[in-house]
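Take a look at the structures listed below.
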Structure P
Amino acid sequence: MANHGFIRRCIRETIEGLREGLTHFSGPSRAAVIYAITPEDPIYICDPQNLLAGHEPKFKELYIDSQEWRKKNFIQYDKKKFSNLVHEKNLGLAGLISYGGRSSAIGFQMWFTDHHPDMCTIGPTERWLEHAVYRFSHDMANEEELYTGISGSFLKEYATHAIRDYIVDAMNVLIGWDTRLRVYPLLEAVLKISRTPEEGEWPRGKLIFVEKNSLSKMNFILELPEAEQPVLDNVKHIRKLLQSVENSDLKLVATENTIIGITRENHPHLSILADFKGRYGFLALNDELVCSFSDGHFKSTTHKAKLVQVEEALMDSDLGAEDATALFKIVAGIVHSAASQRHGCSIVIDLNESPVFIMGHSLLHPLDLKNQENCDLARSLSKVDGALHIGADVKLHRFACLLQGRNVPGENRARGARFNSALRFTAEHKNVIVIVVSSDTPVSIMMGGEVLETKWKRDTSVMCNIPVPLETWVSTGK
């Protein structure tokens, strides 16, 4: 079996490449792994940035109290083999995306990263983790003498491949293995078009890619003769044609090679849609969002207001991971609704065991915001002057609240009454976060009389990349 120094090196370089790649794709991201080299080995964990903190009870239940994981999908250990992978699907833990597998070279491995709430879908990230499973298995099979150290580099630059892998898997589910639509050329075309301005304007409009055998089933408003169909490699020409479908329900139709014409239809049984919205855009398979794109790169973001500071504050609070994730998603939904409808609002997130008193409309029975109808009602109530008051119990306790307090040093008269009142209120109340959404300025997050700035957990230069037994980690929390 490989020595521990070699294993540590493989894991360190794989985690770093994975973390850096996912950070470019989704924003600040962490990565961790749980593994056992042979089916009989102790199970280890490497979690350099405390990604898995708070999930100790679940890991104890899955991997220490029970040994069923060793017997499930058992594969005989043989370090010369790595391609006979049996996949282990996402564990579905709050705030995490996970994916694992087994092979002859590694008896068990499960990789983890952050589940950012503003993702279009987690599918590409799962494919990314799946490739980490493959790379680690491959490295262990190769032995130290043949180790090239390129797994981290592969994972760092895996974004386009992850998008392609996710789309191909989804197409195989939709129509089987007989599709002839090649994905890489169209992904390349989308990125090239997205960074090509025309008369100083960035591209807007919709372009759909379909299989050639679907064309006969489509109704075209305009169809080009085969000899005059522009090829996708002629990016400047395609960019000009895209102007014909701007600000309308029309769409350019393309195969993987050429532009065919213009239609008003949504799609045949299978299509890939690129929706250009200026400096950014979205990629969708049929009606399901896959990812966005901007600055010549694919991203996981939905391009809605980011609330990283709120996410960090909730994860650092005494709330459990599940409640923190639920509360964040609810608050983010209210913020995004207010931003999209261009109305200001304020939200008080009260993390005290007994909510503080705020002057406003109190509710006889607080609304459980885990109920979607109640959540929709809270979004409507956010339009009323004053703040929403949401407790740590994920319930709405009051609305139209007046936030008061004495002067604080960080006030900014240019930001208006809503901003400064919220700042004063947080200065006088502990364990309270206030989010202010203005109709014409960025979202502001305040706590303790200060506007919170984005932070990240720890500098990578001081991270501990040494795996430890999972049993030790569960009992000590490190």
Structure Q
Amino acid sequence: MAFFHGVRASEVATALVTPVNTTAGLPVVFGTAPVHLTADPTKYVNKPVICYGWDEAVAALGYSDDWDKYTLCEAMYSEFKLYAASPIVFVNVLDPVTHKKSTTGKSVTLTDGSATVMDPVLLSTLKVRSTEAAQPAKEGTDYTAAWNDEGQLVITVVPGGTLAAAKTVLLDYDAVDPTAVDASDIIGGASTEGNTKGLELIDKIYTQLSLVPGIIAAPGWSEDPTVAAVMRAKALNIDGLFRCIVLTDVDTDKAKAYSDVNAWKNKNNYTGTNQVVCWPCVRNGESVFHMSTHIMGIIGVVDAANSDVPYQSPSNQSLQATGLCLKDGTEVSLSLTQANLLNSQGVVTGLNFNGGWKSWGNYTGAYPSITDVKDSFICDRRMFDWEYQSFILTYWQLTDGPLTPRLIRTITDSETIKLNGLVARGYMLGASVKFLESENPTTDLLQGIIRVHVYMTPPVPAQEIDGIMEYDVNNFKKLFD
């Protein structure tokens, strides 16, 4: 050691590790978007984009009221307009390079020098020419093309240009074709070139956005059993580390009555421990939403009210709804008994019983075949998923550190303090952390493997409250006082 004369100081790492905050209910929604309305239609194709507000989402993906064709718009409208929940991650699988159709020589009549085109035209491919000329006119010099507020393309002739006297013009263009998108595009996969598409992108969310998915949804697609199965499987093993819940819908074209739902659910294997099964659809004014879209919004609202701790059930929370219906708009009316029957079958629904329209149901799709509270109650499943995220991300920084008593105490003490804080705030009934010799054999320690056992008890929902009433005859004595 070099010679030193005087006073000096040094420091060691803090014995406690600050927990990493996670977005417990971060929704990742897969579907199609009207990207032809954006400045760059190819920018967000099979590429996750996180949005914190309506304007940001519309700028990135476009917006259309035709939710059957552009399914992401339903989630966009519900999250930002009805529930004011954010952020949300969108994954658009509509690719204007492949999901398109070409039109040549379409005749359009000009009225007062302009015409409206209803097709979802890709502006970069548009060519406008007169009926007499073979060469296309020049944009900006002979005509302008722009989208109006209804998502319609308006072509306007520029005075003094080559089209100034034209009554009819011919159009050549490519238009996006959302009907060309099918379940295989939502499911996606990875090519030999390393291009990842569809649900396979779930593993990329954390590495690209530094946020772990809390919810996976695909309104308009999740009623397809093949899509739902892949959603469920991917959510159980996100990047080999994390897990989250998936929101899925029962196909209301097949299950038109509440009595049909359980048979459809079991036949199509909508029985995952991490799966929320929803029926029917939700009406808000003239708009029809998938129930899963509203449950996603409710989860965002409830989590935000609880400091982003997902300990509260999304059941019996206000639905931004004016009624329940099938996808075709047929009204659905449920009594409390009928709604409870659906709940007993592991289905979340809606109910107008006391205080307006509310979400109704606490169980995952695994119920009633699985009754383990951490797998059957939605809120408890989410709390365990959240603890997965928090534990992994908090102690990742200690990986490859020297395996010493100090490291073990750092983990157990830090985790104990975090859990005690959750207990003190009422988010858990109790919790403890132990490093057990029985779970850490010498053969594992020699390989640098340790196991920390976390005991935790998040509360279950109080879904049945019984009041016992009795006529007390002893009070007749008061007559003789």
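What follows is calculated from the coordinates using simple rules that are stated; it is not laboratory data. What you see is a predicted model; the values in this text were computed from it and never measured. Cβ atoms are built from the backbone, for glycine too; each structure is taken alone.
For helix-only ellipticity at 222 nm (-39500 (n - 2.57) for each DSSP H run of 4 or more, over all residues; to 500), the calculated result is -7000, so let me know which of P, Q that is. Let's see the in-between values first.
Numbers: P: -10000; Q: -7000.
Value -7000 for helix-only ellipticity at 222 nm (-39500 (n - 2.57) for each DSSP H run of 4 or more, over all residues; to 500) corresponds to Q out of P, Q.
Between P, Q, which one scores greatest on distance in nm of label points 7 Å out along Cα→Cβ at positions 197 and 221?
P
Thinking of P, Q, which structure, once FRET efficiency 1/(1 + (r/R0)^6) of positions 349 and 397 (r between Cβ atoms, R0 = 41 Å, to 0.05) is computed, gives back 1.00? Of the structures listed, the value fits P. Which structure, out of P, Q, was distance in nm of label points 7 Å out along Cα→Cβ at positions 117 and 133 calculated from, if the result is 1.6? Label of the source structure: Q. Work out which structure the value 22, 10, 7 belongs to, where semi-axes √(5λ) of the Cα gyration tensor in Å, for residues 69-108 alone was derived from one of P, Q. Going through each structure in turn, the value belongs to P.
Can you say which of P, Q returns 21, 45, 32, 2 when P(r) over Cα pairs in 20 Å bins from 0, in percent is computed? Could the numbers behind the result be given before it?
On the way: P: 21, 45, 32, 2; Q: 21, 43, 25, 10, 2, 0.
Here the read-out was taken from P.
Given 10.0 as the derived value for distance in nm of label points 7 Å out along Cα→Cβ at positions 165 and 405, which of the supplied structures P, Q does it correspond to? Only structure Q yields this read-out.
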